[in-house]
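Next come the structures, one after another.
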Structure P
Amino acid sequence: MNKQPTPYLCHIFVCANVRKSDPENPGCGAKGGGALKDKLKAAVKERGWKGKVRVSSTGCLGLCAQGPNVLLHPQGIHFSAVTENDLPAILREVEAAL
């Protein structure tokens, strides 16, 4: 095992978990988490942040009922109930970390 610091100034984790067993609380993936990840990934590329910022899908972040959820690491910032309209605010937080 090799231990090292994260190579990214900001890692954006977007929950894409789908809870098939709970139709009343289907998870972030069923609420558009995957589409949000794709839009954030495109925005990072467009801004030239590749190599500094990484966008990844993640499993459950524990707040399914409040999803879709987005987590910025190592900033420790968690966004819930995220919509496409929230992406500019999230990207401003990312930019502040660069």
Structure Q
Amino acid sequence: MMGTITPEEVKQRLDTGETLQLVDVRESFEHEAFNIGGILVPLGKIKEYDTSDIDNIKDDEVILYCRSGNRSGQAALILETLGFSNVKNLVGGMLAWQEKF
């Protein structure tokens, strides 16, 4: 069951020095314009079931983000079917993040 996490929760955990497994499912030009340190794995790649870049974190908490939370929600559902056990979608995506911080 996909969980959600708020920008505030992620920011607080990053600020305390916690290492989070962040995955950005946007396109590379979006990632280059602004990101919060996530590994870039575009949704299109996940839709092709290519998770080679993140298979090593399959058993960790994985926090997915995109622009608004829509693509990362889709990615979360796919990753769950591929055996990722603890997937969370960043509510509101980078729009919410930039609005708050």
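Where a number appears in this text, it was derived from the coordinates with a stated rule and is not lab data. Note that the coordinates shown come from a computational prediction; the quantities given were computed from them, not determined experimentally. Cβ atoms are built from the backbone, for glycine too; each structure is taken alone.
Given a value of 12.2 for mean count of other Cβ atoms within 10 Å over residues 27-34, calculated from one of P, Q, which structure does it belong to? Present the calculation step by step, with values, prior to reporting the outcome.
On the way: P: 21.6; Q: 12.2.
It was calculated from structure Q.
Can you say which of P, Q returns 2.5 when distance in nm of label points 7 Å out along Cα→Cβ at positions 51 and 67 is computed?
Corresponding structure: Q.
For distance in nm of label points 7 Å out along Cα→Cβ at positions 3 and 83, the calculated result is 2.2, so let me know which of P, Q that is.
Q
Out of P, Q, which one gives -10500 for helix-only ellipticity at 222 nm (-39500 (n - 2.57) for each DSSP H run of 4 or more, over all residues; to 500) as computed from the coordinates?
On the way: P: -8000; Q: -10500.
Only structure Q yields this read-out.
Have a look at P, Q and say which one yields 5.7 for mean projected area of the Cα convex hull in nm², as calculated.
Label of the originating structure: Q.
Compare distance in nm of label points 7 Å out along Cα→Cβ at positions 11 and 35 across structures P, Q and report the one with the greatest value.
Checked P, Q; max of distance in nm of label points 7 Å out along Cα→Cβ at positions 11 and 35 sits with P.
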